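> Got some structures for you, see below.
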Structure P
Amino acid sequence: MLRASAYGAGVLAIACVLGSGFVRCPVAMLTHQPCPGCGSTRAIRALLALDFGTAFRMNPTAPFVVLAIGVIVAQGLWNVARDGNAGDLGLRGPSRWAIYGLCAATLLEVPIWALRFFGLFGGPVPV
């Protein structure tokens, strides 16, 4: 149970750091252009506020990424609580399908990012 608590605390710490706005996109900072994942943190904040329109404008794939990561984290927590480690995380069960979904959403980010420069999906995300 101690390992599961440490796992949960680690996930919560990472979520707090990412949600704080302290970490900025290095690609956007260097190029002053949004990267394919830009807007994800703002989209997640909008999702938490149940503002789905803003979330979609910030990053249309963010809801799928959040769902997939949530499933992976939950399965990892379950595995650690049950076995003392996250050994087979992603090999079977819901986390396996969540990883497939996460890969698909990540692959979709690139064409969506490119299309946004032509004004689709709300245009480029401000950096």
Structure Q
Amino acid sequence: MWSRNGKIFIMNQAIKWKREYGHEIEQAISARKAGNEGMARVCARRAAGIIIGEYLTRCGYSNLTNSAIDRLSIFISIPDVDKHYQDIAHHFLLKVNPDNNLPDVVDLISDAKWLGTNLLMENSD
């Protein structure tokens, strides 16, 4: 158990978000291997939403929806969030082009993994 901003977090909550995040990353990788890039993007976006949701919870936000888009929108609007994190989060909000692709420089699976490694380094137990 640990505390932040007067809220107590139980170990099971930490295990739950990590398990859900890991599952979505695995699903994204499997979808990409199967040639289903659209599903890979969906799973990567959900993984990012889980990470962002955990971050927002640790910052004292409550009543968050399960929507990754809602969570990402809140996250990028926080003035104290480092610009690099906001730039990565913006990738998940990009629309695909008419060929159903994102710009070549955007890899949502890599971005979700990067967020998972870097955003929650503090109190990640």
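Rule-based calculations on the coordinates, nothing more; no lab input. Keep in mind that this is a model prediction, so the values were computed, not measured. Cβ atoms are built from the backbone, for glycine too; each structure is taken alone.
> Using helix-only ellipticity at 222 nm (-39500 (n - 2.57) for each DSSP H run of 4 or more, over all residues; to 500) as the calculated read-out, with -19500 as its value, let me know the right label among P, Q.
It must be structure Q, since only it matches.
> May I pose another question? Once distance in nm of label points 7 Å out along Cα→Cβ at positions 56 and 104 is calculated for every structure in P, Q, which label goes with the largest value?
Between P, Q, the highest calculated value is found for Q.
> Another one. Figure out for me which of the structures P, Q the number 0.98 belongs to, where Rg/Rh (Cα atoms, Kirkwood Rh) was derived from the coordinates.
Q
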